[in-house]
Structure 1
Amino acid sequence: MTPLELRIVAEALSERERREWQRFAWLGAIFINCFSKKKVRPQDLVPEAFERERRRVTKEEAKRELEDLKKRLGIKQ
């Protein structure tokens with residue numbers, strides 16, 4: 001697996017997890033709003049899931065992240 005492919009897989013998994021947290025926040029907000037006078041927005045419950053801002057990664061950070069991901073996935077090279 002090339003570094004680019006590994007990065008694409010990691011981003012896809014991260015995006016999937018973000019969407020799951022969004023669904024959880026929506027469900028929680030709906031449930032809370034049924035029983036509370038104060039209205040809650042999903043963004044109030046899990047604000048990180050709704051942030052679309054991406055930070056710029058330096059070359060050294062990218063290399064370190066790649067090595068950590070390889071270790072976790074058990075890829076040797």
Structure 2
Amino acid sequence: MNVLNKVKQILQGWWYRWFPNPEIEKIAAERMRICANCPFIDFTGKHCAVPKTEPCCSDCGCSLAAATRSPEYSCPKNKW
């Protein structure tokens with residue numbers, strides 16, 4: 001994935017975090033249920049690409065608050 005596309009997708013996720021959409025929130029909740037059981041979830045923020053955005057994915061570093069809300073973003077481990 002091209003870095004600019006990834007940034008665009010994560011920014012889209014932050015948009016939906018700040019301006020909630022009921023359908024996106026349903027998708028995000030289901031994705032977070034999957035992430036909660038994943039060995040790559042980082043609750044401490046040690047592997048977050050942006051500090052203080054935990055929980056994040058220790059594989060890609062993306063904040064799950066944004067990644068799970070981006071319709072175009074997909075899990076780097078193909079879990080969703």
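Where a number appears in this text, it was derived from the coordinates with a stated rule and is not lab data. Quick caveat: nothing in here was measured; it's all calculated off a predicted structure. Cβ atoms are built from the backbone, for glycine too; each structure is taken alone.
Quick one: FRET efficiency 1/(1 + (r/R0)^6) of positions 19 and 35 (r between Cβ atoms, R0 = 25 Å, to 0.05) came out at 0.45 when computed from one of 1, 2, so which one is it? Going through each structure in turn, the value belongs to 1. Tell me which of 1, 2 gives -22500 when you compute helix-only ellipticity at 222 nm (-39500 (n - 2.57) for each DSSP H run of 4 or more, over all residues; to 500). Structure 1 accounts for this read-out.
Determine which structure produced the value 12.9 for mean count of other Cβ atoms within 10 Å over residues 27-34, calculated from the coordinates; the candidates are 1, 2. Working through the options, I get structure 1. Among candidates 1, 2, the computation of Kirkwood radius over Cα pairs in Å that gave 14.9 used structure 1. Taking relative contact order in percent (Cα under 8 Å, 6 or more apart) as the criterion, the highest value among 1, 2 goes to 2.
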